[in-house]
Structure I
């Protein structure tokens, strides 16, 4: 059965300090994109403002640029899609089987307080349709309130880039907030991998979260599997 998936990416290209570049963490988009493409599903890429999404140069380094991500980075058709994303305003009234927030430190600036994104996610979740987010993209879930005023993630099992991983990434002094602490303030059941920087995906009903870039491959598999289950329900 044909599925529709909305992949949301960032428009931000540097940290507030202005010292370092940031952007989309490439593998956190390419693996879900590739998995959906293989299924023949309809994919839409959007960002808060629309237009170009910059790629974090750290995600292009040899040790983290896996084969799938490299092939898409070298694909002019895909790169053109990233240069011409739709704005959230353009897609807010469209229907999707899954809305997926890709990460990268940049999302900490343009995801959490975006009211259009909050409305899109609230409507998706209250329609019992899938909401997925990976790594720093999970920050986009922080301020989403349901119709009853409660935070969407309150009481939910979730994961996201943890503070020790931020230390390992050498970005503690650059990021605008501590994602792990912010999630815990929402009274979530925070789940992290025993070993930092290893794959961890958490499913709580129609909410799926991945901890870090190394969760990208497993995240794609889980999202596809959960969406396919829905076809038989």
Structure II
């Protein structure tokens, strides 16, 4: 499960890759649960037929989904990832899933614990695309009204099983199930943002291992 990732730091690179203008304040770029960071969603007025309205908008949201019925922000410590096997039924995620509140989380890299050097103590492995392009990670967004009346947006990343993935099976504790975030091919960004709830699972596929690279203190360079 991904609790730590790096946002896309270069504004021009962000705009070119995602075809969406990041805000002046891009939030945190070294992101942990509860931090505010950029995410991309379909513009809320994209269907009005106005050419001046962009298809995509970049928003700031807390990393960790906050369901509308939640009372406290601290839930983000446990809601930063959503398993596709249970996302449709878990109370925290099911509303955003069934409403198809899809988003893309832009990232230069994410981190997973590597226990291969020592089975009782991990080192962080930094994982990104082999071609060094940004990653667009499939997620869900939600809107929450805080007790003081503030509207707070939040996000979660979708994860799938990775027990058989040539790269991602190497991370997490040896006894744990292996998981990985859903990395979208860039040609599917628009389709994901506009997909219906019924189509959502079609996008939840493992990203090819040969298109990824990981570095850690165990073995610098590719761990494939």
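Please treat every number below as a calculation from the coordinates, not as lab data. All of these numbers come straight from a predicted model, not from anything done at the bench. Cβ atoms are built from the backbone, for glycine too; each structure is taken alone.
Brief remarks on what is shown
- When distance in nm of label points 7 Å out along Cα→Cβ at positions 174 and 206 is computed across structures I, II, the figure 3.6 traces back to I.
- Origin of the value 0.93, where Rg/Rh (Cα atoms, Kirkwood Rh) was derived from one of I, II: I
- Structures I, II, by mean count of other Cβ atoms within 10 Å over residues 22-29: label with the highest value: I
- Among candidates I, II, the computation of helix-only ellipticity at 222 nm (-39500 (n - 2.57) for each DSSP H run of 4 or more, over all residues; to 500) that gave -9000 used structure I.
- Here mean count of other Cβ atoms within 10 Å over residues 14-21 was derived from just one of the structures I, II, and that gives 12.6; the source is I.
- Identity of the structure behind 0.70 (criterion: FRET efficiency 1/(1 + (r/R0)^6) of positions 78 and 214 (r between Cβ atoms, R0 = 25 Å, to 0.05), calculated), options I, II: I
- Top of I, II by distance in nm of label points 7 Å out along Cα→Cβ at positions 70 and 94, largest first: I
- Source structure of the calculated read-out (FRET efficiency 1/(1 + (r/R0)^6) of positions 6 and 150 (r between Cβ atoms, R0 = 25 Å, to 0.05), 0.40) within I, II: II.
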